[in-house]
Structure P
Amino acid sequence: MNNMDEKLFQFYLELKSPEAGVWNTSPQCLHTEMKTRNYIRKSFEITEGMQVCNVGIGTGDWDDFLGYWIKDKGNLTSIEIDKEICEIFAYRQTREGHPNPSKVICKSIFDTDLPEGKFDIVTLIGSAIKEIGEFEKCLDACFSLLKKGGYLMFMAHQKYSPFEVIEEYIRNTDHLLEKQDVYDDFPEYPFYICKIKK
């Protein structure tokens with residue numbers, strides 16, 4: 001087994017480790033994934049040549065889904081600051097034979113040489129904004145990646161990034177909140193998803 005295969009094997013094991021497995025196999029997690037995937041499917045049209053970007057790879061499940069969702073119509077770029085996450089994700093997609101793998105950019109969202117005005121959709125979901133920090137600066141960076149008329153799909157936990165905070169942010173910009181849904185089926189994990197036009 002080569003070094004990358006060993007790292008990939010450890011990655012698979014960690015997904016079901018006592019620490020991660022409790023959340024990864026929970027109804028709350030499955031509900032969140034299903035609602036988030038369904039939201040993008042129903043709220044956005046796939047167009048020929050579309051460019052999609054996800055900020056924050058994490059386990060890479062969302063990026064995998066996005067690649068399958070846009071199929072052969074467009075391309076996905078994934079931005080992540082953690083070098084090891086980037087390496088494992090790119091290698092895993094290759095080993096698993098993903099038919100529309102992501103182009104991985106290992107940089108901070110605050111890097112000044114990221115492609116500006118390139119993407120039709122940028123997604124920022126889950127704990128990514130909490131982990132990145134600097135709420136407004138992070139959203140500004142995501143919007144700078146978008147083409148004029150492009151969309152940010154933002155999903156966050158109410159507890160860590162209350163909807164009122166993003167409402168306040170939008171009020172101070174020219175961006176337009178087109179759609180917002182709240183999911184509180186599990187009161188201990190209430191979250192919302194919104195579609196914001198640049």
Structure Q
Amino acid sequence: MKTITPPHITRHIQKLIAKVVPGQSASYLTVQPEPNAVVNECFPNVAAKIERSGGHMICGWQIWEWPHVMVEAEFHAVWVSPEGQFVDITPKPHGEDTILFVPDARRAYAGVVIDNVRMPVRDDLLVRHFIKASEAIVKVMNRGERSAQYGQVSVPAHEIEPLMMAQSFLGQSISLGLRDHNSCLCRSGSKYKRCHGPSFELLLSK
């Protein structure tokens with residue numbers, strides 16, 4: 001799976017934005033990584049930039065798209081220069097040079113993980129199960145005392161491995177262009193919705 005910065009603001013993206021920040025609009029920002037900024041560490045990156053150059057932090061949502069599969073909002077922070085310019089100073093995993101960003105004045109970073117908000121682009125059980133698996137993994141990773149841990153988090157294998165395996169299986173299926181009415185990735189000959197579908201539904205409903 002590789003999500004990208006959406007090239008256009010589609011109706012699915014508009015629906016996602018309305019869900020995460022009602023009444024707000026998104027804009028494209030240029031990514032200008034700071035020399036020592038770390039991928040996926042926007043909050044400390046921005047805090048360090050403020051110490052060096054002034055300005056302030058604005059939190060909001062970075063919008064991603066898995067074309068024809070789903071759209072996703074990631075809690076994110078950008079630097080606002082003393083002149084009021086919004087700049088994304090955090091480098092991206094795949095080198096994206098622009099992001100689609102929606103400011104959210106209601107939120108501030110409090111050291112606690114905020115999960116992405118995901119919405120399917122098509123009505124398909126594989127996609128719905130992939131989203132459920134992704135959400136379940138974040139919940140397990142941040143259950144109890146783990147919610148206050150930063151960096152590497154130790155999670156018992158029996159809690160996380162079934163979910164990771166399900167997410168991988170679903171991601172591979174979707175990437176290969178399979179739909180829930182196609183033969184399951186396991187090559188049983190049965191459709192996904194009658195093969196792995198019911199067992200994943202049970203796993204993801206716990």
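Read-outs: derived from the displayed coordinates by stated rules, not from any lab. Please read all numbers here as calculations on a predicted model, not as lab measurements. Cβ atoms are built from the backbone, for glycine too; each structure is taken alone.
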Just checking, which of P, Q has the largest value of relative contact order in percent (Cα under 8 Å, 6 or more apart)? Q
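Determine which structure produced the value 134 for volume of the Cα convex hull per residue in Å³, calculated from the coordinates; the candidates are P, Q. If you can, show how the numbers build up before the last one.
Details: P: 118; Q: 134.
Matching structure: Q.
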Highest-scoring structure on volume of the Cα convex hull per residue in Å³, for residues 24-71 alone (candidates P, Q) is Q
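Assign the value 3.8, calculated as distance in nm of label points 7 Å out along Cα→Cβ at positions 64 and 112, to the correct structure from P, Q. The partial results should precede the final answer.
Numbers: P: 3.8; Q: 2.3.
Going through each structure in turn, the value belongs to P.
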If you rank structures P, Q by mean count of other Cβ atoms within 10 Å over residues 16-23, the highest one is Q
Mean count of other Cβ atoms within 10 Å over residues 48-55 was computed and gave 19.6; which structure, P, Q, did it come from? P
Of the structures labelled P, Q, which one yields 3.1 when distance in nm of label points 7 Å out along Cα→Cβ at positions 80 and 136 is computed from its coordinates? P
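Once mean count of other Cβ atoms within 10 Å over residues 32-39 is calculated for every structure in P, Q, which label goes with the largest value? Walk me through the numbers on the way to the answer.
On the way: P: 16.1; Q: 13.2.
By mean count of other Cβ atoms within 10 Å over residues 32-39, the leading structure of P, Q is P.
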From which structure (P, Q) was helix-only ellipticity at 222 nm (-39500 (n - 2.57) for each DSSP H run of 4 or more, over all residues; to 500) calculated, if the value obtained is -13000? P
